[in-house]
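Input: structures, listed below.
Just so you know, all these numbers are worked out from the coordinates, no wet-lab data involved. For clarity, every value in this text was computed on a predicted model and none was experimentally measured. Cβ atoms are built from the backbone, for glycine too; each structure is taken alone.
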Structure I
Amino acid sequence: MSKGVNDLADGPNVVIWDITYACPLRCMHCYSESGRRGSRQVGPDDLLRITDAIISLRPRLVTLAGGEPLLVKGVFEVADRMSRAGISVIVYTGGWTFRPWMVDELARVCRRVTVSLDGPAPEVHDRIRGRAGSFERALRALELLDAGAHRQRERGEKAVEFGIDCTVVRGNADHLEAFCTDIAPRFPELNSVEFCAAVPSGLASRVGFVERELLSDEQVAWLESDGLRRRLRSLTPSSVRVATTGNLELRMSPAQLAHGPAFRAVQIEPDGQLRAMPIYEGTVGSLLDEPPQVLWERAVARWSDPFVTEALSTAETMQGWADAARRIDYRFGSDADRDRIDRREAFPAVPVASARAVR
């Protein structure tokens, strides 16, 4: 029997830790607005204190994201500490800062490395990622991982597991087959390709982006259809797992929660602030200041807050979801969050050609 909202005392089974907001890229849909705000990255002592607080929640899985987690000094120690505690760790990277020596370290400390690749060609990927050259950097990271996995396997060692994650927007929705025919076969050691619909969070909730780039309801249904999955799997090497999702479980509407959440997840900001709901602004306290279980209980309580349930009760379409997300973000975000929301640039964002100066 699935668990309801009132049966969640055991804590989250998934933790998403945006370990830094520093990032060399300027993705047009960035959920955290990384690279456009302060990194909020903590020092080494607090980094490990947050790590231990997360471990005490006993999640099954921790995702280290950002921003660009490979920019964080100490990220491998964090991942190793979690892995030794029996937690599966997945590291997400855009590949820009990837170095050859990282392959062996990642194989040692995490379950999987996921490289974000949003197009099968530079003109598609670089536009979405906001920086010219990001496609080549992502492919270089995949090449290093592929070569490293092959080398590790030949030595009889544990091979690093790695995959591709594609955030699907209208600008790349017509290119999914090319990932399977042109990209996946280039990496014999590749484990997975995942196509995940963009959700209305952060910059992806902006007016303009919602209308021009967020998938329509029809496109989400197409992305989740068995027919599309069969088609993509038929085009991909049989050794590669292919998955597609509309990410609708992240909506967390009252109707969804009535049947129990699809997964018990919590999101943590770089400095240990714990968000009440993944993808939505609004924290309930810091892991550096209060017991993790207390914060989890506060987070669960937010799910049934009257304002939240009213906002999400009619969020049955992508447009409705985006409207609800903006309302929740403004209601529960901090003064700094609201100021950042007010200062968001209108979409379309700065073209890639103008993003070359990003450092």
Structure II
Amino acid sequence: MKLQHYYTVPVQFSRGCPFDCEFCDIVQLFGRRVRTKHPEQFVAEMDAAYHTGFRGGMFVVDDNFIGNHRRTKELLRAIIPWQREHRFPFTLSTEASIDLAYDPELLELLVQANFGMVFVGLETPIDDSLAAAGKQQNRKRDVLESVRAIQRAGIEVTGGFIIGFDSDPPDIFDRQIEFIEELAVPTAMVGLLTALPQTKLYDRLAREGRLYGDSSGNNYSSSAMNFQPLLPAAEIDNGYRRVLKTIYSPARYFERCLRLLEIMPQPRREHGIRATKDDFLAAFRSVFRQTFSRYGHHYLAFMVRALLRRPDQFVRTFTLAIEGHHYLTVTRRSVRSPRPESSASPHAPSCHYERRVIAGTME
């Protein structure tokens, strides 16, 4: 395989999750006991990727990378010296539960190992919905402060959000928009609740006679929801489209980006980002393509404000801008379509972009 054609290399450390959310099938697939590789094996895989000549993003694909805090710390203590010895060739990203914010030592180790992004299931601002779904880890502490703790450590939070819980009030759409804006999460993956086979949610809805059938895998349109929600389906469909259209309007998206840049700390010198020819090419394409796009004035205003306020975040600034080109374009197309043909959330393919930034997107 010609890895230079790929943005990121996937690796895995663990399977299983100690939590048991009603809508999630991870426990059914992999169990609640977290099983891990030995740190030596994981580092050997990093070494193998390094020797192919690949440099850039490395995504740890665990559904909950910190399912076992102790073992994750052991791994990070092995990754850090390897990264230093090789001059930090990889920027890592992963998925984790919100309790990452409760462990300062774990956060610091992640930063030292050069983790730049973490996907967190934030789901909803409605406490009753979190409680009913069994998402107790999100109820233990204030979610806003938890997200801020991760961001202030220097790790961008990508958020997962869900609409369609039984406890969702009629104003859930406005409240989700406010929630996402307050969190300053540029990449907000908003999906409609789906009942996956073998989950507690699936079994409950089957008992209640509300299940239509198995999930299609499409969590975008209410027409693809595989159960009868309590809110009217048409209301969910219209409200959901409005959420996407609002949060991925140019003004809202770039404002979240700017707020994130203001929160993030100064990059650590030891991680030293070495720009490549492809990086400069992507930046040039960004300036040329986005300046003359339909949202060009929003783009230029963001770039000027961001580079004046946080010149030390210039790489992340261009990254967020180019990601925005993708999000704004795809969302605009998606909200027009009454029956999307895609079998996945329109934002799912972009969840893990963060560094070398899809030069191809600008072509």
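Things worth noting here:
- Answer label among I, II for the case where distance in nm of label points 7 Å out along Cα→Cβ at positions 53 and 125, calculated from the coordinates, equals 3.6: I
- In this comparison of I, II, the computed figure 20 for relative contact order in percent (Cα under 8 Å, 6 or more apart) is attributed to I.
- Structure (I, II) behind the derived value -14000 of helix-only ellipticity at 222 nm (-39500 (n - 2.57) for each DSSP H run of 4 or more, over all residues; to 500): II
- Of the structures I, II, the one that 3.1 was derived from, the read-out being distance in nm of label points 7 Å out along Cα→Cβ at positions 29 and 309: I
- Read-out distance in nm of label points 7 Å out along Cα→Cβ at positions 37 and 157, computed value 3.8, structure in I, II: I
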